[in-house]
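J.: Structures incoming, each one as structure tokens.
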Structure 1
Amino acid sequence: MSGQTDLQRILGALEPTLRPETFVFASVKTAFDASDLKPLMRFREAEGDTFILSQAAAVEAGLDYTFACRQITLQVHSSLEAVGLMAAVAGALKDAGIPANVVAGFYHDHIFVPADCAEQALECLKTLSDLRS
């Protein structure tokens, strides 16, 4: 199953949902066993491995972290080749003054927004979807 590519259909079916927990971004520069962290994501960069993980797990592991955020998942199954989805989402959030960090999964896109404006971001994305449905 490859997902939806029609931008208007995707936007009309976003169904953004907000996870309750707070997540953070952390970077580890050395070989690190992350099996106990249960990170949402691990991405290798030249400078070190970036983790997105729960704030509680980062504190427990003694990791330095930044960007306390909440995760909004777009429930629509968009294709990894869909054109314009992130531009539309980022534009709507930009217009509301909300920073966003996006991770694309195989089935869904996940947007990490500052924890203190997560509800506002969720409403912004619901409005974007309502305008297209």
Structure 2
Amino acid sequence: MPELMAHVLEPNAQVYWRSVGWIIDFEGEHELRPETEEEWLAVENAAFVVAEAGNLLMMDGRALDDGSWMTMSQALIDIGRRAIEVAEARDEQAVFDVGAEMYFVCTQCHATYALETLRPSDDRAQESDPGS
């Protein structure tokens, strides 16, 4: 599971999350958004990988249970599909908004199955780690 997260899901979620937004610093506000067709395709591709990662998480040998794990994996598929749709529509605000929803889906799963990723210094995270 850590390899799937580190090499497939997380890098593509990061591409999606970093594609649209704003940075405010001492020099002012800087808008982040895809400028070229190639950049938009990268956002679409990242969304596609996020959606497909939900399917990978549901496979025999990867699924940790038949309850919440499957529900959360399906939620990842669903938000990934929405992410594809808004990227294909070139809707910057929707990419930003769906990215927030994607983050919520990810953190909900981590709060249940990988607490140590949200609170690495919390001793309870080590106690609740299903891989321990």
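A short reminder: the numbers here are calculations on the coordinates, not readings from a lab. Everything numeric in this text was worked out from a predicted model, so none of it was measured. Cβ atoms are built from the backbone, for glycine too; each structure is taken alone.
J.: One of 1, 2 was used to compute distance in nm of label points 7 Å out along Cα→Cβ at positions 71 and 103, and the answer was 0.6. Which one was it?
T.: 1
J.: Now a separate question. Among the shown structures 1, 2, from which was the value 13.8 of mean count of other Cβ atoms within 10 Å over residues 15-22 calculated?
T.: 1
J.: Given that mean count of other Cβ atoms within 10 Å over residues 79-86, derived from a single structure, equals 14.2, which label among 1, 2 identifies that structure?
T.: Going through each structure in turn, the value belongs to 1.
J.: Let me ask another. For structures 1, 2, which has the highest computed value of relative contact order in percent (Cα under 8 Å, 6 or more apart)?
T.: Largest calculated value belongs to 1.
J.: Follow-up question, since we're still on this one. Out of 1, 2, which one gives 1.9 for distance in nm of label points 7 Å out along Cα→Cβ at positions 7 and 55 as computed from the coordinates?
T.: 2
J.: Given that helix-only ellipticity at 222 nm (-39500 (n - 2.57) for each DSSP H run of 4 or more, over all residues; to 500), derived from a single structure, equals -8500, which label among 1, 2 identifies that structure?
T.: 1
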